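Each structure below appears as C-alpha cells.
Derivation of every value follows stated rules applied to the coordinates shown; laboratory data play no part. The structure displayed is predicted, hence computed values, not measured ones. Cβ atoms are built from the backbone, for glycine too; each structure is taken alone.
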Structure I
Amino acid sequence: MTDSQAEADAGYGYSLEELSAVGAPSVPDDFAEFWTARHRVARAVDTAPIMRPSADPAPSGVVLYDIEFTSTDGLRLGGWLSLPADGPVERGLVVGHGYGGRSAPELEVPVDRAAVLFPTARGLPVRGSQPDIPEGGRLHVLHGIESRDHYVHGGCVDDYWCATSALLQLVPESASRIDYLGGSFGGGIGALALPWDDRISAACLMVPSFGNHPLRVTLPCSGSGESVRLTAQERPEVLDVLQYFDAATAAGFITIPTHVGLALADPAVPPPGQFAVYNALAGKRERFLLTAGHMEYPGQVEERQALLDAQRRFLS
C-alpha cells in the first residue's frame, strides 16, 4: 500500500462513535504470567549505566548527557539524559520514541525540574543499533515473530524497563515520581510495559501502535503494521504470538492514570487500533482527539501544542 493510498482513507471509514466502541481481543490465559516473568528477569539485570557530557545541542534550561546501559540479552544500548541546568531534580520521565528510532532527544517535554531519559530500543537507530536486528520498521517488526520468547517487541519492552532502572541508578532523586511518555511505537511498547512496573506513576501515550492485532491485520496501512498484515496472510499462526504483544490487551491491565492522544485519521497507525488501546484502559484515563497522525495537516502545530499543554496538566 502506498503512502498516498493510505492517506486517502486514513480514517478507515470509522466515525468517532464507532472508534469509541472498538474493543480489545480476548486475553490469553497466561498473558499476565508471561509478562510478569519477563519483568522479573529485566528488573534483575545489572544495567551498569554510564553518563558523560553530550556534544549534542541541549534544549533550553537543561544539561544534556549521553548515556549507555545494559538491557536483557546483554545488549548495550544508548540514549540521552537531560537534567535541570540549575536547581534540584524533583521527578523523572522516561520517553519512548517512534519506529524511526531517535537521533536526538525531544526539545520539549510536559514536565519541569525532571531527570528525563531518552533511551533507544534495541535494533533501532541511532543508539540502539544491533548487528543482528534489522533497523527499518517494516523488517524490525517481524524480527523473531515466530516465537513469543524471541519476538523483538518483548525485548523492546525489556529495554524500557531497564532504562527505568538505569535512570534510578544515575539519578536516585528521580525515584520520587517517574512517569512515562511515548508515541506510535513508543506508545504501543509503553502500553505493554506499564502494567507490570510499579515504578511508573502515570503515563501519556500518543497514537499508540500495536492495538488489537486481529483487527489491525485487516487494515492496510503505510506503517510497520503493513508488514505484519502481509505476513499474517501467509502465516496466520503469527497471530498466536502477537496475542501476547497486543497493546489493547495490555491496556486492560494498566491501572495508573493514563492520557492518550488519539488520531481520527492516521495512514500509518490505523485509528481503530489506537482507540482499542484507550478504550481498554483499566484506570483513570483522559483522551485528546487529534485531527490526524503521521501526516501533515492545517493547524497541526497549534494542535500539537495543545496536546503538550494537556499532557502537562495531566502530569502536574
Structure II
Amino acid sequence: MYLGICNNTGLVYEGMSSADIPSIPAPSVTQAKLILEEADWLDLPKGLTTDPIRWLFREESFDPVTRTRRGRLYVPQAGQAQPNQQRVGLHPYEDPMMRQSGAGGKVAKTLYTFSACRTLLDMRNQGQGLTLALGNASAASPWRIIQSEALATGSVLVTLKSLSVFAIVPAVDYRKIATEHHPAVAEAIDRVLSSAFRETPTSVVDHCRAALTVLLSRWLFQSGHETNTALALDLGALAQRVEARDMTCVAKAAQIVARLHARGKPNEQHARRLRSLEVGDDEFALESVGLALREFGWAVR
C-alpha cells in the first residue's frame, strides 16, 4: 500500500500499486520518529518539505478517553526521489467539476511518496513496546506502540498509547504552597516533566526521587510537623515521618521510589543481584509524584 502527499496542495493520495487515488476524506498525517535511545529526541523530523526522508503516521481513529490512536505507518518509498512526479486521479477537493482530466482521467502531480512500514514488523515483537514520537522538532509527543498488525492490503496498522506526563503528574496549585518553597518545588517538578518518557528510566527515577524529597520535606515543614531539619533529610527518612502523619500511601510510594533509585546504581545491582531499571519503573515513579501532589492537596483541581 502506498501513500503520497502533493508538495503543492498537501492533498493525500493512496493505492495498492502506486499512490494515485485521492484519499477521501483527507486524513491526518504526521511525521514520526522511532525512539530507540535518548539521543533520538535530538533527531526529530524538521518538516515534510525540508526533511521528507522520515516515517509517516496516518491516523485512522483517536480515543481521548483511553488516550489511544490507531493508524497506518509508512516509510519513504525506496528508489524514489522526494518529491517525484506521479500521475494521479483528479482530486474532488481541488477540482470538484473534474475539468482538468488528462489522459486516462489522470493528471501529473509532484508527490512525496511512501510505502508500508514493513521495517517495524521485522523488529522484535513487531515493535510493540517501543516509543514512537509523532510531530516534528517544533512540537512532538511520545506514544507507545501497544499493537501492530499487517493488513490484507499490505499496510501496517499500529495502535498507540499516549505517554503524556500531563495525564499523570497534575499541575501544581502554588497558592497552596508557602511562597518560600515555590522555587524548589517548581524546579523539581520541571525536571520531572522534562525527563518523562524522554530520558532513560534510571534518569526519570532519579528526578522523581529528588522531586519527592522536595515535596515531602516542604509538606512536613509547612504543615508544622517538622522544623527546618526536615529540609535536610533524605527520602527514606522523610517517608517514615510522613507515614507517622497518616500519609501512608505517599510514604509507601516514596519508599519504593527510594529503593528504585538505589537499583539505578551499578554497585547496588551487583551486590544484591538486582535487575536494572526498566520501562515501567519510571512510570511508577511518575505516578508517585502525582499521588503526593494530590494527597497533599497541592494539585490543581
Structure III
Amino acid sequence: MVRPIGILAGLGIVTAVLWSLLWGAVAYIQSPPMMSAEHYVQHNLQPKKDISFSFDGPFGTYDNRQLQRGFQVYKEVCSACHSMKLVAFRDLEQIGFSKPEVKAIAKGWAIETPTPNPDTGEVSTRKSLASDHFPLPFANDIAARAANNNAIPPDQSLIAKARDEGPHYIYRLITGYSAQPAELLKKYPDVKTPPGLHYNAYFPNLNLAMAPPLTADGQVSYSDGTKATVPQMAQDVSAFLMWAAEPKLSNRHRVGWAAFVFLLLFTGLTYMAYQSIWADKKHKSE
C-alpha cells in the first residue's frame, strides 16, 4: 500500500514541475521581459574602450614611470575628494621615488593632530611624515556628502581590486562621461539623468554623483614630459590605483613562475627516480 502511494506522490510532483515549466515558457513567449535601460546601454550603446597595461597577463610587471605619472594625477586631481587611507607615503619608494622625494611629497600634505589644542579647542595640523598614511580629504562623512551631492567618494586604496576588471573598469569609467544618447531617451524616457548627476555608460546605474575628473588635455603637467591627454592621464591613474591595491603583483608573478619551474623540474626528477628504482624490479619479475 505504501509503494503505490509513494509512486502517485512522485508522479504528482513531476507533473506539477512540468506544468510550471510549461506555463512559465508560455508566459515568457507571450510577454517577454523588457530589457532594462542598463542592459540596453551595456549591449548597444557602450563605446568600445580596449586598453592594455604593462601588468596584464602572467608575465606582467609595473612600469614605474607610469605609476609615478598616475600618482601625480591622483595627487593633483583625485585626492581632493578620494582618500587612500591604506597607503603610506613611504610606500611610494616602491614605484621609484627616492627617500628625499618621498619626504618632500609628504610635506605637501597637512595632517590633523589627534587631539585639539587644549587652550583653544581647535584642531591643529602638522606636516605629514613619510610614515604617515595619505590624509583624508574630508573631516567626516557629513562634510564628504555636503561637498559631493550627498554621496561619499569611495576610498581608492583597494578600488582596483573591488571592481570587476579593476583598472580597465576605472579607465572606462573616467573616460566614459557623455551626454545621454537620444536613442536611449527615446526607448526609455524615464531614465533621464537627474539634475546634479552625470551620465556615464560604464557606471552600473548609468548616473553618478562624481563629475568628470579629467576634463581637458594638459590638466596635469607631467614632470617627465609625457603629453597629458585625457586617455593618457586616465590610463596612468588607473595603473597607479592598481598598484595601490596590489603592490606585490610583479613579485607574485615572479614567485609564481619560479614555483612553476621548480614543480616542473621536480616532477621530471621524480619520474626519472621512479624509473630508476623500479627498473631492476621489473626486470627481475620478468
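Supply the structure label, taken from I, II, III, corresponding to distance in nm of label points 7 Å out along Cα→Cβ at positions 10 and 146 with the calculated value 7.1.
Computing distance in nm of label points 7 Å out along Cα→Cβ at positions 10 and 146 on every structure in I, II, III gives 7.1 only for III.
The value -0.39, -0.92, -1.00 for log10 I(q)/I(0) by the Debye sum over Cα atoms at q = 0.07, 0.13, 0.14 Å⁻¹ was derived from one model only; which of I, II, III is it?
Here the read-out was taken from II.
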